[in-house]
1. For which of P, Q does distance in nm of label points 7 Å out along Cα→Cβ at positions 17 and 65, calculated from the coordinates, equal 2.1?
2. If you rank structures P, Q by relative contact order in percent (Cα under 8 Å, 6 or more apart), which sits at the top with the largest value?
3. Can you rank P, Q by FRET efficiency 1/(1 + (r/R0)^6) of positions 9 and 81 (r between Cβ atoms, R0 = 30 Å, to 0.05) and just name the one with the largest value?
4. Supply the structure label, taken from P, Q, corresponding to helix-only ellipticity at 222 nm (-39500 (n - 2.57) for each DSSP H run of 4 or more, over all residues; to 500) with the calculated value -7000.
Structure P
């Protein structure tokens, strides 16, 4: 039997444990994605972080949950983009 890709989608949760509508983590064999509404914002893959060049800082809500996904503030994310630690790419 041929092995198919494994995919698991979960709603992100608030600090008090409630599921957050329209904010998702997507686990695949290729990496861990963060999706806000219908847009992929970030990918963690092989120890690297890739951010969608158009959507990574789209709105206050996107920034809030991207920060939770990455475990950092927007200023920290901006510094990592500037240093080259994070790469801006096309994820959508």
Structure Q
């Protein structure tokens, strides 16, 4: 895969999911890249400089990293945010946030 994630973004996400060990870096990077691709498949384009897009990435990571035992609430919040982003029209291809 040619995509990479900025190390500062990895650290920010690690703080949000309370995964501070460096051994988590690869997994967190994979989750970010997977989330970006999933958002694209839903017709949502942007980047983490947009707070709403960033929040979608955070929720995705919390739902899939094992943030706590109740990950369903994060998955539900992620899906609801994705639906809102898709319906808003602000995240179509070529229109970042």
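1. Structure of origin is P.
2. Across P, Q, relative contact order in percent (Cα under 8 Å, 6 or more apart) peaks for Q.
3. On the way: P: 0.70; Q: 0.95.
Structure Q gives the largest value of FRET efficiency 1/(1 + (r/R0)^6) of positions 9 and 81 (r between Cβ atoms, R0 = 30 Å, to 0.05) among P, Q.
4. This value belongs to structure P.
Throughout, read-outs are computed from the coordinates displayed, never taken from laboratory work. In this text the structure is predicted, and so the values were computed from the model without any measurement. Cβ atoms are built from the backbone, for glycine too; each structure is taken alone.
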